[in-house]
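Pasting the structures in now, so scroll down.
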Structure P
């Protein structure tokens with residue numbers, strides 16, 4: 001085989017490798033109507049929490065960062081003040097998830113324990129330091145809310161409400177709308193969720209990569 005043929009063979013092999021790599025796709029993030037991705041994460045006490053254990057129940061996932069100003073506003077002035085506790089009383093499962101990577105804002109057991117105490121959260125915070133679960137769901141902001149129906153399908157994905165400042169005082173359109181509350185109401189009434197998706201606001205999730 002001559003030098004020209006060797007070069008050609010190398011180019012063909014290289015292009016084949018590029019094609020193979022570019023053909024590899026990361027799984028698309030879950031969207032409303034799809035089955036909610038299953039996961040197991042540990043809470044702040046090291047206890048494993050498995051989403052599948054809540055099959056047959058309505059579940060709310062709240063992406064959380066105790067040091068995010070929007071999370072602070074939502075939990076001290078806005079729509080998340082005591083809202084999780086109210087949902088729990090109605091039989092809804094509520095899980096907060098922190099996908100901040102090591103060294104990033106809001107990461108660490110102690111910071112999250114302080115956040116639980118500060119915001120008086122009556123539900124667990126699960127740690128997703130690798131960011132794998134956050135990326136499965138396409139979580140982009142804190143807070144970012146997801147509602148899973150009793151059938152295991154994702155029924156809502158987006159903001160807690162239409163007040164991007166987190167405080168609830170300046171809602172878009174002039175009237176405060178709690179999208180999660182609407183979704184839970186629709187599910188409780190046996191209706192399809194009227195607004196299954198909205199644009200999340202807040203801090204970006206502090207993924208490692």
Structure Q
């Protein structure tokens with residue numbers, strides 16, 4: 001028994017390997033960590049744009065403000081499209097994890113259509129404002145508005161291109177580990193855009209009309 005206790009004591013005092021000795025982390029973890037850093041940097045950029053808009057929201061220089069320009073019905077439709085696309089994007093992620101190709105393609109198609117509809121409505125809103133002389137050069141308020149909303153729209157457009165590229169990769173390479181990892185990053189990116197839009201809808205459109 002004394003021998004057994006001595007052996008147990010020797011084992012318990014053996015030094016555990018440090019993280020550097022166990023080898024590098026899996027590529028999935030490294031890529032996910034790096035992409036989260038990218039998303040956080042994007043959030044910082046949008047935070048700066050939100051702050052600039054909040055400061056310039058009433059600097060209309062005698063021109064039209066949000067009450068005169070914003071079409072709440074169109075904005076609500078845009079919001080519904082983008083939030084619904086977040087749901088279908090989540091369905092796509094579940095289908096990818098289950099290796100269900102048909103559901104993956106269908107969910108990706110619906111996500112793309114909803115995102116494209118959102119983008120088309122936003123471009124129509126911009127065109128209508130510019131047509132009545134309310135372009136970004138009209139006032140500081142409109143400059144901040146076009147910069148903030150337009151930056152989000154550019155992200156949505158980039159996401160749609162990314163989604164098309166990923167579906168091409170699924171068709172060519174299948175749902176291999178690399179493609180699955182890239183689709184996970186896309187899903188995080190798309191959900192982050194939805195979160196930014198919820199804040200944008202509240203700060204720009206709702207508060208703009210109520211004020």
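Taking mean count of other Cβ atoms within 10 Å over residues 69-76 from the coordinates of each of P, Q, which one would give 21.1? It traces back to P. When Cα Rg over 2.2 N^0.38 Å is calculated for each of the structures P, Q, the largest result comes from Q. Looking at relative contact order in percent (Cα under 8 Å, 6 or more apart) for structures P, Q, the greatest value goes to Q. From which structure (P, Q) was helix-only ellipticity at 222 nm (-39500 (n - 2.57) for each DSSP H run of 4 or more, over all residues; to 500) calculated, if the value obtained is -27000? Here the read-out was taken from Q.
Each of the structures P, Q was assessed by distance in nm of label points 7 Å out along Cα→Cβ at positions 117 and 149; the largest value belongs to P.
Read-outs: derived from the displayed coordinates by stated rules, not from any lab. This one's a predicted model, so the numbers in the text were calculated from it and none came from an experiment. Cβ atoms are built from the backbone, for glycine too; each structure is taken alone.
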